[in-house]
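S.K.: Input: structures, listed below.
What follows draws every value from the coordinates through simple rules; no lab data is involved. None of these values were measured; they are calculated from a predicted model. Cβ atoms are built from the backbone, for glycine too; each structure is taken alone.
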Structure 1
Amino acid sequence: MTSPCPICALHHDQVSRECYEIQRSGLWVLRHHPNPAPLPGWMLLDTLRHCAGPVDFTTDEAIGWGIAVQKASQLVQQLTKCDRVYAIAFGEGAQHLHLHLIPRSITENSTKAWAVADHYRAVELNDHPPADPAQVEALVLKARQNKIVLG
């Protein structure tokens, strides 16, 4: 018996949607990382449909993926004023494609390259403070006002 998918559960959880979801299209869900968020502006681009990754995309998903990633990344950069946006997807924690879009400021060494994974774990283990929930909420509200089209 397989476990219920935690990403699918988030997509149906009304409280989570009200707090973190930024936009939903026919194919994609853009949401802020739930609290405790590792960084303000750390977003996730999920497939709306349950699938493990690009290898399982429908033709429409494959065609739209690049535009969705571009638009969501542009939004992260616009909101956070970061220098770069890292895009990372592993899919072992939840085998439902959720692309982490991580704001990278060159002046912040804890988010440099793979150090961002250590930063993530440090927040998860309470060894580093998470993003301020009020700042996350403000970013979500601001992001919702931006009418990006994910596709």
Structure 2
Amino acid sequence: MPLSAEHFSFLADIKLMQLATCANSQPWLCNVWYVLDEDIDLFYFISRKTRRHCKEIAQNPNVACTIHGAHNEGLGEKGRALIFAGQAKCLEGEQDWQKPYDLYAARYPALLDFQTKAEFETGTNHHFFYEIRPTEIIFWDEQSGYDNPRQVIL
């Protein structure tokens, strides 16, 4: 288990993740709504295959992400963030998208109206779940008073 309960607690109220992709030596950054699985080792997001980040994942599965809380004071404010790199892939089989669907519906109840399980199964609403399996995880924590705020998790 790469992340601890403390890290999971930090992520509990943060729903937006910044996702970086790259294709043809051109980087891209976007925001996606994410969920984390109960084993605290896989991240999921939902998107259309036609979005730039999804097209780039199809070409190059290597991604980088950051998740951080609101920082409104500016320079000098002590921050916390989860920063990770990993491999992303589109989940198309029913066995693959069932778990993230349930996690997403629990965290974002609007999903039930946005796209039903039947629509996922038939592909009629054009959204798909993507999985990110981290290969490197850094927890940046300036708030806990550590000598070094950069904590290597994985």
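S.K.: Supply the structure label, taken from 1, 2, corresponding to distance in nm of label points 7 Å out along Cα→Cβ at positions 75 and 107 with the calculated value 3.4.
M.R.: Numbers: 1: 2.7; 2: 3.4.
It must be structure 2, since only it matches.
S.K.: Also, I was wondering about something else. Can you spot which of 1, 2 the value 30 was calculated from, given it is relative contact order in percent (Cα under 8 Å, 6 or more apart)? All intermediate terms of the calculation are to be shown ahead of the outcome.
M.R.: On the way: 1: 30; 2: 25.
Value 30 for relative contact order in percent (Cα under 8 Å, 6 or more apart) corresponds to 1 out of 1, 2.
S.K.: Could you figure out which one of 1, 2 the value 14.2 for Kirkwood radius over Cα pairs in Å, for residues 27-98 alone was computed from?
M.R.: Details: 1: 12.9; 2: 14.2.
Derived from 2, not from the others.
S.K.: Something else now. If helix-only ellipticity at 222 nm (-39500 (n - 2.57) for each DSSP H run of 4 or more, over all residues; to 500) is computed to be -12000, which of 1, 2 is the source?
M.R.: Details: 1: -12000; 2: -6500.
So the calculation was done on 1.
S.K.: Given a value of 1.5 for distance in nm of label points 7 Å out along Cα→Cβ at positions 19 and 139, point me to the structure among 1, 2 it was derived from.
M.R.: It traces back to 1.
S.K.: Right, another one. Have a look at 1, 2 and say which one yields 2.2 for distance in nm of label points 7 Å out along Cα→Cβ at positions 11 and 131, as calculated.
M.R.: 1
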